[in-house]
Structures are given as C-alpha cells and as structure tokens.
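Coordinate-derived values only; no laboratory data. Model, not experiment: these values are computed from the prediction. Cβ atoms are built from the backbone, for glycine too; each structure is taken alone.
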Structure P
Amino acid sequence: MRLIVIDPGLANTAVLTVDDGRITSSQTWTTKAHGPKPTFAEVMERGNLLADRLFELLTMPENREATVVIEAYEDFGGGHLRIRKGKPIPNRWTTPVICALLGNTAETCLNDVVWQLASLVMTHYAGYKQMWAAGQKGIIPGDELVTNDHERSAACHAIAYINTHRYEKGQS
C-alpha cells in the first residue's frame, strides 16, 4: 500500500511517500513569497505551482494507485482575532485555497483521497511530533527522513491513516 501524505500550506507543504508503513520520501515544497500579504492572484499562482508538482508526482506510474491523505484545513477560531507576537495573524484564507487546489489535483488524477482533520489526528499523535522535534526516531520506519514541523505533521497523518486502515481490515 502506497500513501502520499500532504500537510498543505502556502509557504511550505510537506509531502511524504509511505510504502507499506515505511516513510520512503519526505519533502517540503516551498513557494516564494512576494510580500507579507499575498494577493489572491499570488496565492493562486503559488498554489498552482504546488498543484503542478503534485500532478507530476501522482502521474508517475508508481503513484497512480496511491492513496492521497491530506490534512484538511480547520480554523481554530477567529483567524483575524488570533494574535502572534502582538499582531493579528493575516491571511487565514490562504491555506484553504491550497487545500482545494491540491485536493482537486488528486481527484483529477483519480487517486483515492482521504481528508483528515488536524484536531482529530493531533489529539492522538501530537506527542510524536514532540518526540521527533527532540530528536527521537523509530516511531515509524523511515522517520529519520522527517526534518521539520510540516513533515512531522504529515508523518502523524500517515500513522493515523495506517492505524485506521489496520482496524478497518480487522488487523491488530
């Protein structure tokens, strides 16, 4: 079973490939910002670059049957009211746009797409992110490839999918 696991974001999108429960590739795709507050056109331009990369990945012969697992966007309350370093966090609308573009691309490629809510996954697996951040490895085979927070989030989504899939198949 091959998974392509995505933690989407405008500046950084993590993309993991997982083969039979082992992380075999961990990448962070970045897009160059034009300024602190991108316009809709700039977000679409950067989002389409990410979607094009995903299309290239999913149309490779070895990925045509892959299941795509994507972290679904959740606004954890009042995006414009949230504060970071004394200032409101801008651009809370950009990640949903990226999610839509990437999800549409995966659907276009006829891959099975599974959306996972971060709040549900991280309720059970956030401790792994902390362990990885502290340098601990061996939580999932191949996790030595995971190098940053976006990739750690994607790895948590991979583990959640694997555990859910195992139970669906009646395995322990």
Structure Q
Amino acid sequence: MAPRSRDAQSECMDIGIDTPHRKQITDGLAKVLADTYTLYLKTHNFHWNVTGPMFQTLHLMFEAHYTELALAVDLIAERIRALGFPAPGTYRQFAALSSIREEDGIPKAHDMIELLVAGHEAVARTSRAVFTTAEQANDQPSCDLLTQRMQLHEKTAWMLRSLLE
C-alpha cells in the first residue's frame, strides 16, 4: 500500500473541525508564524547592533524578547501541523506572508524601540484576525494559543512604548 499524500492525510483527519475550516485557520496561523519569525529576526538584529546610553538595558531586554519569540514560532508551527497542514519555514515564505517589513541599515536605539512596538502590535493584530476564524470553527486550542500571543505582544508593546516617554 502506497503512503498517503499530505492532502489525503489532511482530508481524512477527524478532530471535529472540517478541512476547509482547518485550512482557513492554518492559513491565518501561517501569517502569525511569519510575523513572529520576522519580529524574532528584527529583535535579534537589534540585540546585536544596539548602541548608546541604554545599551545594556536594551541589549538584555531584546535578548529576552527574541528568546520568547524563538519559543513561540515552534508552538505556532506545531499547531499548524496538528491541524494537518505543513508549516511555512523559509525566508521566502515568511517574507511573502508577514505584515512586518525588514529595515535597511541599523536604526538608532530610539527608532529600534519604535519599530519593535510596531512589530509587536502587528503580531497582535494578525493574531486577533485569526482568532475570529478559530473561534467560529470551535477550535479552542488555536484560540488559546492566539489569546496568549495577543496578551504577550500587547504587554510587550506597552512596555516598549513606556521607554519612549
């Protein structure tokens, strides 16, 4: 007997969410994954390249942030897989799916903070958009994951914004 294709495996899956809804959710989660990975790269870049009077504070803060984001991408990708679809995993795919754009050059520390605020807010917006789809499909695990992501990104954006005052 020949092994089933990924599409056939996804079609025969029965977790209480039909294939079209699982596909909608995973398409949205792929965008959350892409935003999260792009923000991870941006935060790691800023960690390496921050300078100025707040160097030590920002260097350590950015490290904590990129470490959390690195763990998050795994959770998001694994949820996509649990729903029966492949997770995107290339720079090309992430660039096409992400709402967060890369920077040219190395911004000043203040600008880094502003860009990271915008990035965290973007992930929160993307997560919120997918939440509605997951909620309509009665997909509590995805809703839980998305709620945790929104909460973290909104809190992180608030804390970063506080540095700008």
In terms of volume of the Cα convex hull per residue in Å³, for residues 71-118 alone, which of structures P, Q is highest? Q
Among P, Q, structure where distance in nm of label points 7 Å out along Cα→Cβ at positions 39 and 143 as derived comes to 4.4: P
Which entry (P, Q) yields the derived value -26000 for helix-only ellipticity at 222 nm (-39500 (n - 2.57) for each DSSP H run of 4 or more, over all residues; to 500): Q
